[in-house]
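In structure tokens below, several structures.
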Structure I
Amino acid sequence: MKKILLMTFVALFAFTGMVMAGSVPTPETPPEGVQMVSADVAKKMVEEGMMVYDMRKALNFGKGHLPGAVSLPYKWTKKGHPAERTGEFDMSKLPGDKNAKIVFHSDGPNGWKSYYASKAAIEAGYKNVMWMREGYSTWTEKGYAVDH
């Protein structure tokens, strides 16, 4: 009985750790060289036709996304604490012009995918990279238009 109780506790602790790791907020400041923009500013950019990249899973993108956004799922290659994860995405979908203004977003303040994508874009030589930390959750909370 003690062994079952101990195994249950260990499993519960491991599961709780995984859930908690997924809810760790992203940094309050963007990666070096990246400009953070609010949902309000991003809305104006979307209305002006700026390139917006949605780093969420394709399934979530299909449920709703910012008007004109491009689905560019960021895939984790190393799990663990969000600040220590690594991942990748198809950078060939980014504009050929490295001076083009681009905005990355994911789920919201707990969505690390857009944080890492914006950092990778800067490292790849893009000059006008923006990160909408507030993400899709804030966009919809504000009642802004979404496409399906």
Structure II
Amino acid sequence: MPDTWHLWVDYEQSLQMMLMAGHYDLKFGDFPPRLFPLEGKGRVEFEARYFSFEGRMSTQSVVEWIAHGNGIGFWSPARVEHLFSHGAAFPNEQRKFSIVGLGSIVNTNSKNYAPVLHGSSFERVVALGWCDNDWPADIRFLAVRRI
């Protein structure tokens, strides 16, 4: 993948339609629209990129780095709709490394979760990843900015 690429989100689709467009082999966790409201109208183009870090980092540190401290301009952590669009458009990326969307953190059962794409050569998975502990160094965090 290049350093940045274009990503389209079709807000005319429901969250379930966006999820189904990814053709994932496994799904862990629920993605109810009440917890993951979509924030857009029509078909919207975004510029996207990954952020990764050499050591373990907390969710808060990653979010702050993406938004303010990265030295390359303003970015926002990807929301669930960006992550699902990315998974549908670039299905093999999640076979290389896990990809997290920290713009859609939800709290259930007193724990925070974020949507994650991961997989292997055999399967592609969409899940809710627990984000109250530090993230390992091999994670990629999807970030976007509207074009």
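Throughout, read-outs are computed from the coordinates displayed, never taken from laboratory work. Here the structure is a predicted model, which means the values were calculated and not measured.
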helix-only ellipticity at 222 nm (-39500 (n - 2.57) for each DSSP H run of 4 or more, over all residues; to 500) computed as -4500: which structure among I, II? II
Out of I, II, choose the structure whose coordinates give log10 I(q)/I(0) by the Debye sum over Cα atoms at q = 0.18, 0.20, 0.25, 0.26 Å⁻¹, for residues 47-126 alone equal to -0.73, -0.90, -1.32, -1.40 when calculated. I
Work out which structure the value -0.82, -1.07, -1.35 belongs to, where log10 I(q)/I(0) by the Debye sum over Cα atoms at q = 0.16, 0.18, 0.20 Å⁻¹ was derived from one of I, II. II
